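Derivation of every value follows stated rules applied to the coordinates shown; laboratory data play no part. Given the structure is predicted, the values throughout are model-derived calculations rather than measurements. Cβ atoms are built from the backbone, for glycine too; each structure is taken alone.
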Structure 1
Amino acid sequence: MNKKIENFIDGDFIESGGNSIPVWNPQEGKIIAEVNDSSSNDLKIAVKAAKSAYIGWSNKTLKERTEIFYEFRNQLIDNLNPLSESICEENGKTFQEAKAEVLKGIELTEFACSMPQIINDEIQEVSRGVECRSSHEPLGVVSSITPFNFPIMVPMWTIPNALILGNCMILKPSEQTPIGSQNIAQLLKRSGLPDGVFNVVNGGKEIVESICDHPDISAVSFVGSTKIAKIVYKRSTNNLKRCLALGGAKNHLIVLPDADEEMASNDILASMSGCSGQRCMAASAMVGVGDIDSIVKKMVESAEKIVPGKNLGSVISEDALKRIERYIDEAEKDGAKIILDGRNFKVKGKEKGYFIGPTIIDYVSPNMKIAKEEVFGPVLAIMRTNEVDEAIKIENRSSYGNASSVYTQDGRLADYISERVSAGMIGVNIGVPVPREPFSFGGWNNSRFGVGDITGKSSINFWTRLKKRTTKWNKGAKRNWMS
């Protein structure tokens, strides 16, 4: 009998009365669990629990709330291997990729634990006998909707910061990877988090819509496709909520002829194939300027050593596999050259798994689908030009704006390109330019809807509101226009 993944509400796992959704092991191509497909009524129960817990939780000092997350960090460290194994099982990553994901979650928790040192509420005597002060106050009940590709890390973008800042949360994980959130809930409870502060409601479209509509949820964060991010943002803000919705990406890596061949080829390859390309920071479009044939040749040689089932994980589902292969088929039909083909790959002993090998496609035209749309697989589309400004124009025409990188040994050109590409996160000789804490994560254009970023210092303003207080006690103070 398959494992049942339940909602976590008010400190307990509770089964929903609705239907179940199968959870697949994508490396094996088999069902490993069933998860609640919750209703709007389940969400109401969770929000009620969170509202009840909010009074006591928000009245704790920042230091008291932080101390619980010190213990949570220790729990993450103690459970590093089992957490990593659960990611492999439900997501299909390699063990090393899964372990790196949990380690990043630990780093995010460590940053949140520094909040007492980071938040500097202001106080100033603005006039003789008149004092003004500001403080960051929690919003109340908030919600985080997270994707399948990082079932531990992406929830950790929001959970530690939002809760330490005094909010209570409803998490809606991807129905494809709900086990990670169940593990987080267990470890938070074990760390001493009061019941009701953190809740998990599983499900699909109905729960997402209910979160956007519920009048007692003050803020919504979302990570997923651009199509759904737009819907969530519009629906949430139409209901007068704060919303920060992160969408998809088409990250362009501009490669100049003077790039270090070893570094560029290895970095670009790791960026396009890491996590099987299922990340919004993956390199999926490369723009070569001038003669970059030797770099491409080296990339292909190295990519041939990446073997699905050994050092490359699976993609999330059969539908995802078919979609990725359709992009490759169409690019080939349109005249692009497949110089490394990962289609129709079967792993011995895991023939039902959803595997695709690294795929490199050269001589792609900027107007081809594969050059413009998010593929979300280990596929690199190479476009070519002889002009730096034309490479920048190709990048600028993308509707997305998550990340962009440049590979060169020329600092002047690196600055020139970095200043002109239209993306929120820039890399110079770095294939995955994810900022480390305290710097925040967030793209531009159709990769982000809303103001601010989801991690780092910028997240403080999203999860809190400023309270300003002006005080006068001294009747004998010298008077002026401010008095």
Structure 2
Amino acid sequence: MDTSVTTVKLVPNVVGGVFKHSTSTRTLPVIDPSNGEVLANVPMSSKEELNEIVAAAVAAQKEWGKKSVKDRVQVLFKLKSLMEENIAELADVIHKENGKTLGESRGSITRAVECVEFATSLPQIMNNSVLEVSQGVECKVTRTPLGVTAGITPFNFPMMVPLWMVPIAIGCGNAFILKPSEQTPLSAIELAKLLKKAGLPDGLFSVVNGDKEIVDAICDHPDIKAVGFVGSTKVAKIVYQKATAQGKRARCLGGAKNHLVVVPDADPEMTASNVVASVTGCSGQRCMAASVLLAVGEVDHILDKIKEQMSVLVPGKDMGPIINASSKERICGYIDRAEAKGAKVTLDGRQAKSEGDDAGYFMGASVIDHANSEHESAQDEIFGPVLTVIRCDNLDEAIAIENNNPYGNAACIYTNSGETAQYFSDHANVGMVGINIGVPVPREPFPFGGWNDSRFGDGDITGPGAIDFWSATKKITTKWSDKHRKNWMS
């Protein structure tokens, strides 16, 4: 394949319902990480192009916001059906631009469909509350749209993460502008096509491609009232500070360093298979991936099973590639430095070859054993299929290590003891806890969200809290004639 930038298509923006090419001369290649081929070029759009998108969104939202929530969610019912009908095609797009296996791609779409399905229930769960607070006096709370809203999303779940935000935001009566990762912009265009086919009026869902310049413009634009973000902690904190400094609502999810605790009474087979899935699923490129295993006491028999199962995974078959060459180099660097500082690399995936095309950015599953909590590999979010093992004498020591890390997305324990599980749940300083589950992502309607440096802004990004974020409450107190009643409010 000829990978020169002059031979591949330019990813469009979506402006007022029109798929429109950017006028920017700055572009980046969208690369298939499984073989290094260029799929397309994505433009780094300008502030002026964002202004055009926002103007169209403002105009479209005025009428959309007047509709009843029941009318608005009809589009979401159709979107759900269209996603289910086109799951193979959508999975193929994710597979190509992100590198996930087809099974992982389909799974991420299924999860996205659940988020859409939850939003279709808005007429039932977003009911206005009314109470007669005194004889003849009524208090009522209604929800109103914010106006134009925006989301900035990462490469690792290019369909699922946008749909954490889009259905609720649109169902609440807002227009929504999506800034996808410049590494995976193709899924956003497919989502725009489906929403248009589902009958969403033009201008209510827009796509703007770009880099830091567009992110800054989104945070600064006075007509964008709320911003959702998912990405690294460093950028999440910056986006949160910039957006809130302009008076916007912001809910920004950052990185993670998820700890799995294994105690001697854990079921060996279930623990091993579950840990392996958590470490290597999506090649470790997800904020809920297992990163550190805290081995409490004598659990070598379980660790041996984990390493055995990880060692037979084949890159290109069982695991997709790393998103790009620099990310693979960065991941391997953590293994290099851990080894240099005395940790033991008991499973080394740095030189692993894929079953297919060796031009891709593949690596194998890796285990760093006998690390300590001060090692980089035990502190930083590696975002790859690497498991760092720290030996602990007791459960309290393991909990102390987990709680000492700055993140707070997830922590899990493997045990057959209800008492041990409860103790861990009570003391783990995280937003999501797993008991014999290595990726404790709550299913709808339960919300997704971490604590500490894994989240900036109050509340969670899915579930009931998302309704609060993407809407405003109006409180109305009403009294008519009090001729026939006398009380303190008369």
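If distance in nm of label points 7 Å out along Cα→Cβ at positions 219 and 411 computes to 3.8, which of 1, 2 did it come from? Derived from the structure labelled 1. The value 19.4 for mean count of other Cβ atoms within 10 Å over residues 203-210 was derived from one model only; which of 1, 2 is it? The read-out was computed on structure 1. With distance in nm of label points 7 Å out along Cα→Cβ at positions 83 and 115 computed over the structures 1, 2, the top value is the one for 1, the highest of the group. Out of 1, 2, which structure matches 5.3 when distance in nm of label points 7 Å out along Cα→Cβ at positions 51 and 403 is calculated? For distance in nm of label points 7 Å out along Cα→Cβ at positions 51 and 403, the value 5.3 is produced by structure 2.
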